[in-house]
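No value in this document is a laboratory result; all are computed from the given coordinates. None of these values were measured; they are calculated from a predicted model. Cβ atoms are built from the backbone, for glycine too; each structure is taken alone.
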Structure P
Amino acid sequence: MEFGFGVPNRGPLATPENLSVLAQKGRELGFEILTVSDHVVVPQNIASRYPYSETGEFPGGAGQYLEQLTSLAFLAGQATDLRLLTSVMVLPHRAPVLTAKMLATIDVLSGGRLIVGCGVGWMREEFEALGAPPFSERGAVSDEYIRVFKELWTSDSPSFDGKYARFSDIEFLPKPIQKTPPIWVGGESPPALRRVARLGDAWFPIGNNPRHPVRDPEQFAEYVRRIHGYAEAAGRDPSEIDLAYSAGWYNDREARVIDGERQRFTGTPEQVAGDIKAFEEVGVRHLMLGFQADTLEGTLERMERFANDVLATGKRIVGRPGIVTLPGTRPFVKLRVNGPWDFRSW
């Protein structure tokens, strides 16, 4: 299991100094992935329904937002061995050829560490402010843009003739260091699952979508079965599709209750560690967690508690040879490795 954490790109914590501190702390604590979210502008009046709250209200608010891709380019030089994940990039927000070049550039500058988490978006008002393609066509636009990226990244003489993008007789250089940076498709709806099966390298859901819940391992496994069925129907080997999960609501101090049951990844360190193991057993290999507090110090404390308390409940943590460190004087040995944390020995 690989673990990732998000850094703030909005509000008072979103400063170059804070981003640098968080990236360095993530490296020290043994995280493998750093994530940045995506909004370009946030309209003052939003009628669109936010998919990840019971009320449909967007909790992000307006105000300062650092642009996602330029933030990742900055962070590429701050943490030189963390993988960099767009979590997620709204595909229709940016012109596809330019976006493919920006992503390829980040991959080159980072030495091949980019992961392209992507989704179709949910806020009609932001689409309109950006002059993006029609909101009602965002699924088809997203599918086409992913195909554009792959064509530009892999072809020596790229060309494309689609509804939303057309080009030919061009060179596209430099290519990404990775042949194609991994495409992690977000979303939990049936169209999103079909998009994963046809075009994605991984499925990357957020587990607290009220309309399409993926709150527990059993639900997750059922969604994966559906993805595999779509993949087989598309003539694709289901084993090619990796599995990730986003639990931005993580809380190791207080259990949250939904429909009379404890929400996964909340509660005691022992309960959270059990949730990690349960999701790993149904195939999750990459887990993104939310540690942001109101202050930098509070955020760092939450990251340290996860490393020192939650992971310490495992009987053993096994990885490929790497650097073994002892965080402080806590009774916990952490492997900082070039591979995943392995909970299978629990």
Structure Q
Amino acid sequence: MKLRKLYYLMLIIPLLFFYTGCSDDETTEPPATVNEAEVLVKYLEANGDPVSKFPKMIKASDVYTNILNGTDQYIIDIRSADDFNKGHIQGAVNVAAGEVLAHYEANNLQNKPDGKVIIVCYTGQTAGWANALLHMKGYTNARDLKWGMCSWNDTTAGAWKSNINNSRAAQFVTTATAKPAKGDLPKLDTGKKEGKDILDARVDAVFAEGFGPVKVTSDAVYSNLAGYQIVNYWKESDYSWGHISGAMQYTPGSSLKLDADLKTLSTDKPVAVYCYTGQTSAHVAAYLRALGYDAKSILFGVNGMAYDDMPGTRFVPDSEIHDYPLVQ
């Protein structure tokens, strides 16, 4: 009899474990998912809303005045070491573009006066990209040199002088293209939950990939217009003057917000942003890449496509190129 009871008990015990395990599985709540991109955008919009303030530039004349007056400023030159050594602005330090954030933080540059940290590149476009990422981090005292070293001295002005043209002027259209319906934000997977933590991870990632993935030429875009969502980053009246065929108008400072048109950007194909000069669009592309978009900046903007009659800022060599000294 005892053996029979023990036999039945041995049969019952595994069943108890089985039902208990099933009960636990049925009552366990799945882990909450975090829409990282949305958390990030909300954090940025609540903490300075940097995209509404782009671009953040400084003119060569102001930098030179600071030198003459002995004003405290810190110049980060992100050109190649060879070009830096051939001639640079007095007091500048040479830093790789991908190391700008690390250099800024290591040297406590957040303590410099507003507008007195200056990032310099060849044309202003790579510097604009780097500066946008600093501003996203809350480092708002930085500026990128307008037109880059092309505005400093004629010997460093080649990049802009050789890229102003009217090669696409005849192909610009006035027909408006409507934005698509709102969709989803890109999928981010940093593993973080808080806005600041997600931001730190994404800014580090964008700095690490460099400016290379951001750059796109107008020729590349025109060779595959349907392959990009083209963003005309101008006010509406200038868009009406003329634009790339298929381009959609997004108003600077207001359109790229969560409650406006941000979600009309494509997550399925590259977003090619253009402005007048390529410098503002570089700021915007950096911001969008941090959010997870495959954003690109059309190099030299409309200065490189329809220079003569364009309604916005033009690089005019006679007035924009100065004769400020270079040091070695």
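Can you spot which of P, Q the value 23 was calculated from, given it is relative contact order in percent (Cα under 8 Å, 6 or more apart)? Clearly, the read-out refers to Q.
Can you say which of P, Q returns 13.6 when mean count of other Cβ atoms within 10 Å over residues 49-56 is computed? Label of the source structure: P.
For which of the structures P, Q does the calculation of mean count of other Cβ atoms within 10 Å over residues 233-240 return 11.0? Could the numbers behind the result be given before it?
Details: P: 11.0; Q: 17.1.
Clearly, the read-out refers to P.
A value of 0.97 for Cα Rg over 2.2 N^0.38 Å, calculated from one of P, Q, originates in structure P.
Supply the structure label, taken from P, Q, corresponding to FRET efficiency 1/(1 + (r/R0)^6) of positions 81 and 241 (r between Cβ atoms, R0 = 41 Å, to 0.05) with the calculated value 0.45. It would help to have the intermediate numbers written out before the result.
Values: P: 0.95; Q: 0.45.
Comparing all candidates, it corresponds to Q.
Here FRET efficiency 1/(1 + (r/R0)^6) of positions 209 and 297 (r between Cβ atoms, R0 = 30 Å, to 0.05) was calculated and came to 1.00; which of the structures P, Q was it taken from? So the calculation was done on Q.
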